[in-house]
Structure P
Amino acid sequence: MLDPKQFDEMAKRFSESLPSGLRDMQQEVEKNARVALQSAFNRMELVTREEFDAQAKVLARTRERLEALEARIAALEGK
């Protein structure tokens, strides 16, 4: 999941880009933008780089283990 501070920063940048007439409602716009961004990102099921890297390491270890087991089976079948 993304850091909530990132949503706050994106919402703030969005509200600052609004025309001056809408800036009077800046806090409400920031809040609504933050909620909309969080909802959109949650639907995309994004992961952080750290989560991705951790899963990549797990996958690499699993592949190594599978290859070792396959070699062991082949050796046992060859007897």
Structure Q
Amino acid sequence: MVSIVNELKHVSQELEYLRKELERMAGSLEFVHQDVVALSQSLDKLIVRYMELKNQEEAIKRKCACAKSNKSRHG
């Protein structure tokens, strides 16, 4: 779980950096410029990775909560 949390933090920071970079680029280039499109695609992939990590984190939390619940019922 710790590695997921660390990776989430890293991906979140990278997302913010790329988002700002995309805003900067889009301000000076056409939205269809190959560099803007490439950066946008990289950002899309990173968003997908972030969502995968969040889903993994939630699954682990549910599993831990279920295990705690079962433990308290049985004693």
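FYI, it's all coordinate maths here, none of it is from the lab. As the structure is a prediction and not an experimental result, all values here were calculated from the model. Cβ atoms are built from the backbone, for glycine too; each structure is taken alone.
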Self-check item: Comparison of P, Q - label where mean count of other Cβ atoms within 10 Å over residues 42-49 is highest
Solution: Q
Practice problem: Could you figure out which one of P, Q the value -33000 for helix-only ellipticity at 222 nm (-39500 (n - 2.57) for each DSSP H run of 4 or more, over all residues; to 500) was computed from? | Solution: Q
Quiz item: Any idea which of P, Q comes out highest on relative contact order in percent (Cα under 8 Å, 6 or more apart)?
Solution: Q
Exercise. For Rg and Dmax of the Cα atoms in Å, the calculated result is 18.6, 64, so let me know which of P, Q that is.
Key: Q
Quiz item: Just checking, which of P, Q has the largest value of FRET efficiency 1/(1 + (r/R0)^6) of positions 18 and 58 (r between Cβ atoms, R0 = 41 Å, to 0.05)?
Solution: Q
